[in-house]
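Novice: Structures follow.
No value in this document is a laboratory result; all are computed from the given coordinates. As the structure is a computational prediction, the values presented were derived from the model and not from experiment. Cβ atoms are built from the backbone, for glycine too; each structure is taken alone.
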Structure 1
Amino acid sequence: MKICRDCNAQIEDNVSVCPYCGAKQTGENSTVLMTMMKFLQLEHFAWKFGAIMAIAAVVIYIIAGITMMATGGFIAQRGGSAESGMMVFAGVLYIIIGIMAFTPIVIIGFMMLKKVEYYESVVYTDVSIARARLTSVGMIVFCAIFNTLAMIFYLINFIKTKNSAAELDRIEAEQKGL
């Protein structure tokens with residue numbers, strides 16, 4: 001069941017004209033589009049969550065590095081040893097590794113947030129744009145590298161999009177006025 005875009009009456013999924021008010025239905029309330037939108041929203045959340053967790057990881061690495069450097073300095077003031085120099089060096093390495101490893105994930109996470117927001121905005125107006133993105137195998141690899149949680153939601157959308165090809169073809173034709 002879907003909702004008529006004009007009178008809000010519940011109508012069958014396969015009708016193109018509302019039996020209550022006569023309004024032409026363009027597929028915008030299609031369960032396929034609603035499902036696509038739901039998993040795009042979940043993917044959006046996953047990218048945001050991943051970016052925030054990467055920021056937290058950078059902060060933790062920096063705090064750990066500063067703590068190690070301070071500990072090494074404290075040891076050096078108390079009489080020093082070879083360990084103090086190693087602690088300072090380890091602290092610097094922690095900071096560098098934390099920044100180099102997680103900053104790209106933060107940047108990519110926030111870039112993907114904007115991209116997913118764009119695809120969310122076009123689902124109901126031009127599903128072909130969102131569909132092209134959701135059927136990209138390259139995006140599966142990209143998500144697997146940078147955000148596994150986002151990959152899960154992307155894969156669900158990928159499979160559902162592939163399995164709903166006929167319905168999406170119909171909706172695309174309606175949206176383009178064919």
Structure 2
Amino acid sequence: MARNKEFNPDEALDRAVQAFWRHGYGGTTMQMLVDATGVVRASLYATFGNKAEIFALALERYGQMQAARLAGVPREQMLERWFEAAIEDAEREDVPGGCLLVTAAGDFAVLPAELQGLVQQHLERLRVFFRFCVQRPDEPPDSDELSALIDALHAANIGIYVLSRCRAPSQQLLRVARSALDMVERRD
């Protein structure tokens with residue numbers, strides 16, 4: 001009887017992240033995940049579950065990867081570093097364009113309900129991150145001005161990732177990022 005070769009689940013999950021990032025949820029099949037990870041289908045199911053479960057794990061891993069980029073960055077520099085990282089990714093040939101979360105949001109209509117909720121949770125995490133970056137110590141968390149700024153930052157972030165997915169020039173992405181950062185600076 002043939003034996004399944006052993007594999008590193010962390011490496012396999014990282015490869016699944018790349019597949020979903022590149023093709024979206026709707027465009028990624030189980031066979032594509034088998035091919036991307038090099039893991040036989042039965043082992044993928046046994047280790048991670050079905051496609052939706054693999055996607056949920058991949059989205060969580062992607063979030064961890066993005067958060068790790070900010071480790072050690074002072075709060076007042078986090079927003080700028082966030083946009084810099086997005087533009088760096090856009091310039092890299094070894095990563096898919098855009099953002100896995102933004103790609104997932106674009107696939108929202110084809111996502112199972114539990115994944116729709118997960119995508120909404122991750123988008124809300126981004127709003128919390130933006131709030132953390134820009135809220136003044138004495139500012140009420142529900143102020144209209146703060147909410148509008150967070151909405152604008154969120155929109156700029158999504159715009160950068162959509163434009164980078166379309167391989168827009170770096171200078172265009174820099175202009176969007178600079179405009180977003182200027183909104184924050186004008187508040188101070």
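Novice: Output the label of whichever structure in 1, 2 has the greatest value of Cα Rg over 2.2 N^0.38 Å. Please list the in-between numbers first.
Specialist: On the way: 1: 1.59; 2: 1.13.
Structure 1 comes out on top.
Novice: Which structure, out of 1, 2, was distance in nm of label points 7 Å out along Cα→Cβ at positions 117 and 141 derived from, given a value of 2.2? Each step should come with its number before you reach the end.
Specialist: Working: 1: 2.9; 2: 2.2.
Source structure: 2.
Novice: Work out which structure the value 0.6 belongs to, where distance in nm of label points 7 Å out along Cα→Cβ at positions 69 and 85 was derived from one of 1, 2. Before the final figure, lay out each step's value.
Specialist: Details: 1: 1.8; 2: 0.6.
Structure of origin is 2.
Novice: Compare distance in nm of label points 7 Å out along Cα→Cβ at positions 21 and 93 across structures 1, 2 and report the one with the greatest value. Could you put the intermediate results ahead of the total?
Specialist: Values: 1: 6.8; 2: 1.7.
That would be structure 1.
Novice: Additional query: Starting from the value 7.0: which structure in 1, 2 was distance in nm of label points 7 Å out along Cα→Cβ at positions 77 and 165 calculated from?
Specialist: Working: 1: 7.0; 2: 3.1.
The value was obtained from structure 1.
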